[in-house]
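See the structures that follow.
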Structure 1
Amino acid sequence: MSDSSTRQEATVWQAEEYTIREEPYYLPIGDEVQLFESAYEQKIPVLLKGPTGCGKTRFIEYMSYQLGHPIGNGASSGGPKPLITVACHEDLTASDLVGRYLLDAEGTRWIDGPLTRSVKIGAICYLDEVVEARKDTTVLIHPLTDYRRLLPIEKQGQVVEAADGFLLVISYNPGYQSALKDLKHSTRQRFVSIEFDYPPREYETQIIAHEAGVSPDIASELAKLGEKVRNLREHGLGEGVSTRLLVYAGKLIVKGISPRRACQVAVTWSLTDDVEVQRSIEEVVTSIFE
């Protein structure tokens, strides 16, 4: 077998490894699906903005699956797209994304990082909470976000052109931004931005019912709780309760935990350690689940 055939088989195997096979549940709220499809077809990098637990990660998983099925104009892009996700943190280095040389029993060998693998196999690369990464790390994505679509690998003296299907997607939570942790303008203006927020009560009810397996009535009460708790942000609560936490509460209720106790451990205690704010949340819980 030729080296080119071996490399081709390895690329196919890697793509299969990162492909989502079952359709993730996602309930579209606005035109975010159409916007993402259009950006993907035009090879435009995408920035997802929104609070914690509002569905950004689920959305990108849903889209990576949907892009292999009939989209917008009725065309199909040839099967679910591989998705490689990187959870960014303050110690994330350029080598963590691009790759590094490792020493093993057979000598020194190069290991591609997640960004390089994405570029080579034509995957969607999702950098979650990108503002947590070091500033010098995020700069390396710039050549991938314009017409060049190139990834310089300095340690190998190579420049890799992104394969068809590659798309860079980043996300961050504007609620946590500060002067020290915000996207540089030179980075921000390389992406189109899709804003997310917690869904309206009727949509959130459907999501909770589906994800937690609770009755529509319980799901509706949990969605009401979420709406009311988010209104407490003006009274000392740093951030509103996420849809994710409401789903957790629902899952506990399904297993026989009383609604008030489930909300206490999944919502009240998870959101804050401030006793006064906890008391305010408990009052809201009690008014809904008597």
Structure 2
Amino acid sequence: MPLEDDFCDIIKKARRGHGLSEGELARASGLSAGEVTILERNGRLPTRNEIETLAAALHLRTAPLMQIVLDRWMPAPPRAAGPVETVMGDINGYAVKGYVVYDAGEAVFVDTAYNEEAMMEVLDRKHLTLKAVCLTHGHSDHAGGLDVILQHHRVPVYLGRGDKPLLGWIPPAELMKPSEDGQTVTVGRLTVRFVLTPGHTPGGICYKVEGAGHDVCFVGDTLFAGSIGGSNPASLYPSHLQSVRTRVLTLPPDTTLLPGHGPATTVREELAHNPFVE
């Protein structure tokens, strides 16, 4: 599976996060506005000098950007995530992932993969009882199909404060559970711990699984291999960087990070190769 973000995506997210127009970035970097536009639209690969110049202007790490563009870096495959099944879906051809965490006959959904039928098929195939739906954020590609799931499984839905307005369909009040940092849900012998990570959205949450013998964290769109999700709104960019740097990448180095898009990675890989990390 290729990286979720190319060079053009990384530059665009950083520029918007800093509140710069293309023209302002051109002036800050010394490139022409036309060159910035071409690079942001993936019109061609950047030169080494352009990578260095834009990285400096956007406060990104140069070496990881070089590795992504010139060396075609990919994260080393992490250890198997243990009792987790990945479900693939797509929204208008855009691939998205949901996850089923299970143990001792119980399960929790982390996002819906915009593919509720496939998520529920895992329950039937493995003879699991759904205990909860844990949403990393409220965007439709991660929460679509929630209404169908709750028709079949009347379980609580956990979502960060501030993200409820993002939902296309809002669950009944008695099932809608605002989430707190450090809150937990048990799945058999496992514990799913909530890690609040605002930035991609106001109420973004990551979910860390404890008790599986190997550290696993579901990061939604807070972080991608070699990048981060877009900050929505852009004013959340400083909070987003803080969430990535101090909440996700302070987990143990071998923690497997499972994003909503793109390949799995680890804390160790991102500390070494993510251009947004100090």
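Laboratory data are not the source of any read-out in this text; all were calculated from the coordinates shown. Worth saying up front: this structure is predicted, and the values here are computed from it rather than measured. Cβ atoms are built from the backbone, for glycine too; each structure is taken alone.
I have -11500 for helix-only ellipticity at 222 nm (-39500 (n - 2.57) for each DSSP H run of 4 or more, over all residues; to 500), calculated from one of the structures 1, 2. Which structure is it? Don't jump to the answer; show the numbers that get you there.
Working: 1: -11500; 2: -8000.
Here the read-out was taken from 1.
One of 1, 2 was used to compute distance in nm of label points 7 Å out along Cα→Cβ at positions 153 and 225, and the result was 5.0. Which label is that? Can you show the working numbers first?
On the way: 1: 5.0; 2: 2.7.
Only structure 1 yields this read-out.
Please state which of the structures 1, 2 yields 1.03 when Rg/Rh (Cα atoms, Kirkwood Rh) is computed from it. It traces back to 1. With mean count of other Cβ atoms within 10 Å over residues 25-32 computed over the structures 1, 2, the top value is the one for 2, the highest of the group. Computing Rg and Dmax of the Cα atoms in Å, for residues 137-256 alone across structures 1, 2 gives 20.6, 60 for structure 1.
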